[in-house]
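> The following blocks contain the structures, represented as C-alpha cells.
Readers should treat all values here as calculations from the given coordinates under stated rules, not as data from a laboratory. Everything numeric here is computed off the predicted structure, so don't read it as measured data. Cβ atoms are built from the backbone, for glycine too; each structure is taken alone.
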Structure P
Amino acid sequence: MSTFYKWGSGIAPNHPNVAHAHDEFLITEDGERIIDAASGALVVNLGHSVPGVADRMKQQAESVAYVSTSYFATEPAEQLAETVRSLTPDPLTASFFVTSGSEANETAIKLARAYHLACGNGQKQTIISRYGSYHGATLAALSVSDNPSRKAAYAPLLRSGPKLGAAYPYRWKHGGTPKEQAVSAARELETVIKRNGPETIAAFIAEPVSGSTLGVAYPHPAYYREVRRICDEYDVLFIADEVMTGFGRTGEYFAVDHAAVAPDILTVGKGLSSGYAPIAAAIVHERIADTFDASTEHSFEHGHTYSANPLSTAIANEIVGHYTEDVLSDVRRLGDRLYAEVEPLEQHPHVGEIRNLGLMLGIELVAETETKRPFPSELNVHRKLFDACLDRGVYVYPGSGSVDGQRGDHLLVGPPFITSEQSIETIGTVLREAIRDVTEDLN
C-alpha cells in the first residue's frame, strides 16, 4: 500500500520513520535497527551504502542533470545502454529507459503492438498473460496482471485479455517429472494462441520467477524453452518481466539465464539502480530495434519526461558496474545459507512449501499441508507474520491471494547481496520464531 503525504504526517497508516540506512540495516528516528530482509521491495540489491554513488550523483548533477531526450542525447544514457548490453542475453542489444517497472512493462506492451504494425501485421494486438501475475500499476500493465485486490476498483478502465495458468508447480495438476509438468504447462500457451487466432496475438508476458503475487514460484527451465519455441512458431513476442529479478537476484544476471533462453523484450527496474534513482528499462531484441531504425513509415511514438535522463542513467551505470561474477557467487552462497536457516520449517505443519532461487526466498503458509488447503483470508496470516517479524527487528515482504486472489499466504524474503552472515542467521531465527508463535496462536 502506498502512502499519501502532507507536511507533518502521512494520511495513510503510520509507518516507522526511517532516518538512516546502511548496508542491510534501516535505522528509525527512534534509534531502532531493523534488518532489511526484503531489500525494500527487492530493490536495494547492493545495500544502502554503495561506495562512490553519492560522488557520482554530485558529479552528474553539477554537469547536466536533465535534457529532453526527444531532441538531445547524453553520454550517460549511451554508456548505460552499452553496460546493460554486456550483461543481457544475446541478441538483446537496445534499451528504452523509463522511470519505473510499471512504465517498462507498459513500454514493452506498446512496443509489441508497434513492432507488428511496422511489420505489416496490423491484426496482432492481443497480449497473453498468466493468472497469478503482477506487472505494474499503470492501466496497460494492470490489464495484463492478475491481482484482484489491485485491479477491482479499476476494472471498467482495463482491457481484458486471455490468460493461461500460473507457473505455480506447488499447485499444478500436471503429471510426470518436473520437466514433463513444465512442458505440459507451457503448451497451454499454444492452446490459448490457437483459440484466439495466431494472427491476433502480439505478445506473451510473464515473470520468469514470480514476485509478490505467488512468492518465488517458478517452473523447471524446460517451461521457458517451450515458451520460446511456441512464440517463435506463431510470431509472438516473448516479454520477460524481470523488474524484480534482474541484475543478479536469482544468482544469475537474469532469471531467463537459468533456462538459457532470450526473450524478445526484457523489462528491468529495481536492481538497475539499487534504489538510488528512479529508472527502469525495456531491453529489446536487435531485430525490433532495427525495424524502427530502418522504418520510414513507422516509428515508436512513446516516451516520458524523465526517460533516459542523464542523472538517473549515470547513477544506474555506476550501480550496474558493481554486478560481477563474484557478486553472483556471493548471491548463490548467501542464498544457500539463508535456505539452510529456514530448512527446518519444511517439517512445520503449516509450511506448505519453501521456494528459493539465489537470494530470493518464498515461504507459503497453509492450514493443512497434506491437502495444501490455505488459511481463511480473514485471518490475515501473512500480515500477522509480517508484524511478528518486524517486532523482532526484521522486515520481510508479505503477500496474499496466491490461491484464488483472496486466500493464500506467503512471505517473500530477499536481503541485499552484501548482507552479513550474522544477519542471515538472525533472519532465519526470526522467521522460525515468528512462524512458530503465529501458527500456535491461530491453533
Structure Q
Amino acid sequence: MDEPHSDCAPPKRTLPGTVVAVGWVSLLTDVATEMAYPLLPKFVEESLGAGKIGLGWMEGLAESAAALLRLPAGALSDRLRLRKPLMVVGYGVAGLARPLMGLATAPWQAVAIRLTDRFGKGIRGAPRDALITDVTRPEMRGRAFGFHRAMDHAGAALGPLLAFAFLSVWPGAYRALFLLTIVPGLVVLGVLIWGVREARGDSEAPLPGLASEPATSAGRIQESEGGITALGGRFFGLMGAMAVFTLGNCSDLFLLSRTEELGLDERFLPLLWAGFHVLKSVASWYCGGWGDRVGPARLVMAGWAVHAVVYLGFGLAETAWQGVALWAPYALFYGLSEPNEKLLVARASPAKRRGTAFGCYHFAVGIAALPASVLFGWIWSGYGPLAAFGLSAILSIGAQGILLAAVARGRPDSPGG
C-alpha cells in the first residue's frame, strides 16, 4: 500500500530528478540496442545461417536467461535497500557485451552475446522500476513510468535512424555498426554514476514511512521469510495473467521478419523501426499519465485487446503496405500496456517489497519468453504465419480474462490501491 502524505507538504508537479536521469539512461541504452536490433534477423538468419528456428531459440533463451536474474536482483535490492549498484552492474554488463555482436562468426556466438546482454537487463530491471517507485509520489507514478517508457522508446527511435544514416554511407557494414554501439553504452555509465540517487528521505523520496521505519533485525528476518508469499494472492493472479499474455507475445524480430517477407525492402526496416518507436514514445507518455486517473487495469486490458487484433492482422496480411500499417496500432498496444502493467505492480505491492514485486513481474514476463518465441518460430516454420499469429491472438484474449478475475478480486485499479 502507498504511504500517506503529510497535509503540510505541497504537492510536487514535476518528476524527480532521479526519474529524469533514469529516463536518459534508458534513452541512451536503447540508442545502442536499436542501432543493431532491426538488423539482427537478417544477420542471424542469413549471415550466420541460423534460420527462423535459430532466431527463436536465440531470443527465447536470451529473454528467459534475463528472467532468471530479475527476481533475485529485485529481492537483493530490497535486502540491501540499494537499487543503484545493481543498475550500474546491469547496464555496464549489457553495454560492454552488446558491441561484441560485430565479432560473431557462428550462431552460438550470437546466442552467447545476446545472453550476456540480457543478463545485464535481468540485473537492472527490477531495481530500476523499484527506484522509480521509491522516489515518486503515488499520484504521479503512472506519469513517471510513462515518462520512462517514452524516453526508452525515443532512444529506440533514434538508434535505427543512426543505423540508417550509417548504412547509407557504408552499405552492409553491419559488423562495424554493432561495434559502434559501445559509445552510447559508455555514456550510460556516466549518467548512472553521477545523475541517479537512491531514495533516502530527501526531497526526491516523498515516502515518509519508507525512510522512517526502523530496519531492525527482527524486521529483516520477517521480510526475508515472507518476502514473496507475503505479496498475496491478488498479486500472483496479476502475474499469472501477464505470464499467459507473454506466451502469446513473441519477439518483435518476428514481426520485422514478417514485414520483410510481405515485401518491404530491407533498407527501410530501420526507418520503420524508428517510426514505430516514435509512436510508442508518444503513446507511453500519454497512456502512463492516463493510468493515474482512470486506473491501470482497464488500460492494460485494452492494450492486450489491441495486441490480439494486430497479431491476427499480421497473420492475414498479404502486402507490404498492410504489414507496415499494422505497426501503428502495435505501438498503441505498447503505450497502453507497458507503463500501466508497472503501475499495477506498484499499487499491488508494499514499499518494503517493491524490488521483490518488480522482480516477480519481470520474472513472470521473462520466463514465458522462451516458450513464446521458440513455439512461435516452430509453428511458423511448420504451419505458416497465420497459425503462429492466430495462436498468439487467442492467448492474448485468454490473458484478459485472467486479469479481469484478478482485478475483481482485489480492485488494484483504485486510485490509491
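> Can you spot which of P, Q the value 152 was calculated from, given it is volume of the Cα convex hull per residue in Å³?
Structure P accounts for this read-out.
> Given 14.6 as the derived value for mean count of other Cβ atoms within 10 Å over residues 17-24, which of the supplied structures P, Q does it correspond to?
Considering all the candidates, the number was obtained from P.
> Can you say which of P, Q returns 19.8 when mean count of other Cβ atoms within 10 Å over residues 97-104 is computed?
Label of the originating structure: Q.
> Let me ask you something else. Thinking only about mean count of other Cβ atoms within 10 Å over residues 73-80, which of P, Q has the largest value?
If we compare mean count of other Cβ atoms within 10 Å over residues 73-80 over P, Q, the biggest value is for Q.
> Sticking with this one: Please state which of the structures P, Q yields 1.8 when distance in nm of label points 7 Å out along Cα→Cβ at positions 25 and 369 is computed from it. List each step's numbers first, then the result.
Values: P: 3.6; Q: 1.8.
Of the structures listed, the value fits Q.
> Taking -11000 as the value of helix-only ellipticity at 222 nm (-39500 (n - 2.57) for each DSSP H run of 4 or more, over all residues; to 500) derived from one of the structures shown (P, Q), identify that structure.
So the calculation was done on P.
> Comparing relative contact order in percent (Cα under 8 Å, 6 or more apart) across P, Q, which structure shows the greatest value?
Largest one: structure Q.
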